[in-house]
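We did not get these values from a lab; they are worked out from the coordinates using the rules stated. Source: prediction; values computed, not measured. Cβ atoms are built from the backbone, for glycine too; each structure is taken alone.
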Structure 1
Amino acid sequence: MPDSSASRPKIVVLSGAGMSAPSGLATFRDSNGLWANHRVEDVATPEAWHRNPQLVLDFYNQRRVQACAAEPNAGHCALADLERRYAVVVITQNVDNLHERAGSTRVIHLHGELTKARSTADEALVYDIGAKPIRLGDRCERGSQLRPHIVWFGEAVPLIEDAADELRDAAKVLVVGTSLQVYPAAGLVSYAPAEAEKIHADLHTAHCPFGFRALPGSVEATLPALVREWLA
C-alpha cells in the first residue's frame, strides 16, 4: 500500500524544554542550572553514573513519575493536528512522551526517553518501563544493570544524523520551545532548506536563526494560532 504521507508537504518540528514547560515540567535553564536541586554534573553524565548510580537512578525515577503525571498542553495538541494535512516529523530534545500522548505519530527523541530503560552492557537492549522506577539490581537479559535510556552530557547523540536527514526535504521547519543553545541539536537548523518556511516559536527569540521568523510567546498560546493558519 503506498504511503499517503509522500504526497503531503512535510513539516519538521524541532522542540525543546519550553515545549513541555506549560505542562508543568521544569526546564534545566530556567532553574539556574539545577534540576531538582542537583547540578548536571551530579546526575546527567557518565561520570555521575559511575560515581553514584543510586543518586542518578533516584533523580530519573522522580523525573519519570513527574513526566508521566503531566498532560500534553495545547501546543502539543496543535502539532498533532497538523498531521491532518501534512507529513509531520517531530525531532525533540525532550525525554518525556507528551508529543506521542498528544497524538504525534513520528517522533525522534534525540536525548532519549524517560519511559525506557536500557542495558549498561548493550545499548540495543532497550525496555519500556512506563512510570516504573529503575532500581539497583534491576538487570537486562544479559545480567547487566539497567540505566535510564537517556543521552547524558558527554555521550554521543545516536539519532542526530537521522534528524538531519529529515530536515533536508522539509517544506516548513518549526523550531519551538528551545533557545538553540544546546549542541549538537542546535546545529540542526543549518540543514533546513533555504526555500522552506521557517519559524522560531519560543518565549525567548533573541537568538532567532537567520532566515527564521520569530514568534515570541508561550507555545500553548502561539502554536494553536499558527496551526490554524497552516490548516486554513
Structure 2
Amino acid sequence: MPFMRITDALPALRELNGFNITVPHKQSILPFLDELTPEAAFYGAVNTVTVKGGRLIGTNTDGYGFTKGLQRQGLTLSGKVLLLGAGGTAHTVACEVAEARGELTVLVRNPKSASCNALRAFLQERRIEARILTEGEVNGCFDLLVNATPCGMYPDVDACPVQSATVERVGAVADVIYRPRQTALMKMAQALGKPSVNGAAMLALQGIRAQEIWRDIRLSAKEEEEIICALTQKLGEEE
C-alpha cells in the first residue's frame, strides 16, 4: 500500500469503529483527534483510536501492554531502571516507570539531539525525575534494562544498542522488539546469565486491550495467554 498522509486518510478512518496507529504517527496523529483519554494525555502518544459519532477519541494501550508483559515474566519497573532511547516508546516506558515509582536513568547516544531535548521537556512537564546519560557516563547497577530503540530490529538483527559492560550492570533485560524473537541484546544478556524478554507479549497485550475498548468486553487471563502464545508462534514462523 502506498504511503498516505494522515490528512488524506482521515475521511476513511472516521467511517470505522476504531483503528490502531503505529510509528511514526503515534504523536503526529494528536492534532487530528477530537478527544484524548487521560492515559493518552499522560503518555503524549496515541496508538488506539475509537470512533464515536464521527469523533476520534485517542488512547494509549502500549503502556498497559508493556507493563503487563513484564509482569508475566516476574519483572517489575519499581526498581532501578536503565532505559535506552528518547523516542515515543521511551516516553511511554518512562511514564510506566514513574507510575511504578521506579528510579529512572535514560541512556542516549546524543544528549544534545532534538529527540533528547524533547524527552527532557516531556519528563519535566510530567514531573518525572530521571538522569539522562551517555553510555560512557553510566555507573552503578540496575534492576532492569529496557531497550526502547529500534536497534536490533529486523533486518539489522546483529545490531546491539549497548556494550556488554553495560549489560553486566543489570539484573534483567526487556527488549520492546519482537522480530527477531531473540535480539542481539537478548543474546548478550543470556550469555551473561541475565534473564531477558522480548516485545511479543507487549504487542499482543496492547492489541488485546484495544479490542476490549472497541468491543466493550474483557478477556480472561486464559484467553489472553492463548493469544500471546499464538502470536509468538506466528512470529517465529515468519523468521
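Some observations on this one:
- At a computed 23, 18, 16 (semi-axes √(5λ) of the Cα gyration tensor in Å, for residues 52-179 alone), which of 1, 2: 2
- Parent structure of the calculated result 16, given that relative contact order in percent (Cα under 8 Å, 6 or more apart) is the read-out and 1, 2 the choices: 2
- Distance in nm of label points 7 Å out along Cα→Cβ at positions 20 and 148 - highest-scoring structure of 1, 2: 2
- Origin of the value -7500, where helix-only ellipticity at 222 nm (-39500 (n - 2.57) for each DSSP H run of 4 or more, over all residues; to 500) was derived from one of 1, 2: 1
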